[in-house]
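Engineer: Read through the structures below before going on.
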Structure P
Amino acid sequence: MGIQASGKTSFYKEYFFNSHVRISLDLLNTRNKQSRFLQTCFDTHSRFVIDNTNPRTDVRAEFIEKANQYKYEVIGYYFKSSLMESLQRNSKRKGKEQIPEAGIRKCYASLELPSFNEGFHSLYYVELTDSGFMVKDWESEI
């Protein structure tokens with residue numbers, strides 16, 4: 001969970017590339033394809049990562065409810081979402097990878113902190129630093 005250019009995909013590549021299927025609207029382009037890929041993971045008991053912004057509770061709910069229904073352990077990673085840092089990283093992207101600034105600002109404005117009440121089994125706070133990712137256990141004071 002986090003705005004665009006906060007490190008979500010890079011984190012996936014570093015921590016989950018060799019063990020989890022990546023489900024991303026950036027790759028699949030439509031919610032229908034995303035749902036079909038997700039269902040395939042459930043049907044085959046495959047481990048997966050939802051690599052989307054997932055800024056709001058209602059957006060996350062569909063994934064969490066279904067994963068819990070299929071008896072998955074639901075682990076959430078919330079990425080520190082500094083608007084200025086994300087805009088700066090985004091400006092270095094090329095072509096279709098670059099997100100319009102208005103889109104990042106809109107996502108930032110709708111961002112809701114996650115909570116265990118949503119159905120997560122574990123939650124982590126991730127910060128992208130000069131030396132890499134710093135992952136901390138979730139604390140409600142964040």
Structure Q
Amino acid sequence: MKRAKPRVALAVQYAVASKTLPLPATLRRWVRAAAERDAIVTLRFVGRREGQTLNAHYRGKAYATNVLAFVYDRAKSVSGDVVVCTPVLRQEARAQRKTVADHCAHLVVHGILHLQGYDHDNDRAARRMEARESAILAALGVPDPYAPSVIARHQP
């Protein structure tokens with residue numbers, strides 16, 4: 001018996017200029033690709049100040065990070081927010097010689113996996129999460145962010 005595709009309710013918020021960010025239809029496709037069960041998600045693009053404030057308040061880190069995930073419910077369906085810090089997204093994409101769209105796809109998929117319980121707190125969990133990210137991104141036509149050639153480009 002084939003399992004039905006998960007249903008996804010997605011709200012997209014742009015707290016920054018959005019002209020170079022993916023459109024909601026593209027974001028929905030990425031979220032759907034990563035969703036393993038029904039999900040209600042808000043995807044918010046923020047500036048450095050809001051990203052830093054959220055990271056400081058919820059993680060105790062005094063800097064803006066690329067993506068944050070806030071889970072509200074993981075019962076039958078997943079409910080939560082994924083926050084992408086746009087300046088960090090753009091800075092990392094440049095440093096890693098990726099398109100903003102490809103890096104954004106990676107961060108969105110990464111955040112959706114976090115909402116579903118994936119993490120990278122230890123080597124085993126990180127390998128599991130990275131493998132899942134790579135498979136999802138490949139299905140979306142996005143290069144593997146963990147491929148040795150990609151990693152070598154942004155090593156010091």
Structure R
Amino acid sequence: MPSPRLDAPGFTLVELLIVIAVTAVLAASAAPSFVDYIRRARINEAVIRLSDYRVRMEQYFLDNRRYDDGAGNCGAVAPTASPADAFEVVCTAAATTYTIAATGLAAKSMQGFVYTLDHANAHRTASVPVGWVSSDVCWVVRRDGSCT
């Protein structure tokens with residue numbers, strides 16, 4: 001049986017360590033972008049849910065000539081929540097006004113985000129996490145304060 005060659009082709013330990021280091025650097029630089037991408041998708045989910053609820057409230061108002069149900073609750077039924085939702089949507093109403101708030105859930109890494117919508121269709125970013133720019137006139141979807 002022939003003995004193994006010491007100069008056989010293959011990778012050295014140093015070469016493998018360099019490949020691992022380069023891969024780690026690439027992964028570390030891509031991770032924040034991926035996290036922001038996921039956050040923006042979840043923010044869009046909140047915006048859609050707020051808009052849907054607004055349509056329901058306006059339909060309720062057209063049918064009943066008031067936004068509340070007479071007992072201080074929003075007249076329209078809230079959109080069905082699912083375990084995958086990253087925001088909790090809550091409505092408060094009076095006869096001629098309402099405010100819908102979407103609050104980010106900590107379990108979905110969306111704590112600190114609060115978006116509101118009212119009867120005048122005023123979009124507001126009531127709260128954002130540290131490092132984000134807030135706005136009283138739109139729904140912020142990016143760290144720099146860019147709006148939808």
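Engineer: Kindly point out which one of P, Q, R the value 12.5, 37 was derived from, the read-out being Rg and Dmax of the Cα atoms in Å, for residues 72-111 alone.
Structural biologist: Corresponding structure: P.
Engineer: Determine which structure produced the value 9.8 for mean count of other Cβ atoms within 10 Å over residues 24-31, calculated from the coordinates; the candidates are P, Q, R.
Structural biologist: That value comes from structure R.
Engineer: Given 14.6, 40 as the derived value for Rg and Dmax of the Cα atoms in Å, for residues 48-103 alone, which of the supplied structures P, Q, R does it correspond to?
Structural biologist: Computing Rg and Dmax of the Cα atoms in Å, for residues 48-103 alone on every structure in P, Q, R gives 14.6, 40 only for P.
Engineer: Then there's this: If we compute relative contact order in percent (Cα under 8 Å, 6 or more apart) for structures P, Q, R, which one ends up with the highest value?
Structural biologist: P
Only the coordinates and a few stated rules stand behind these numbers; no lab work does. Predicted model only: the values in this text are computed from it and were never measured. Cβ atoms are built from the backbone, for glycine too; each structure is taken alone.
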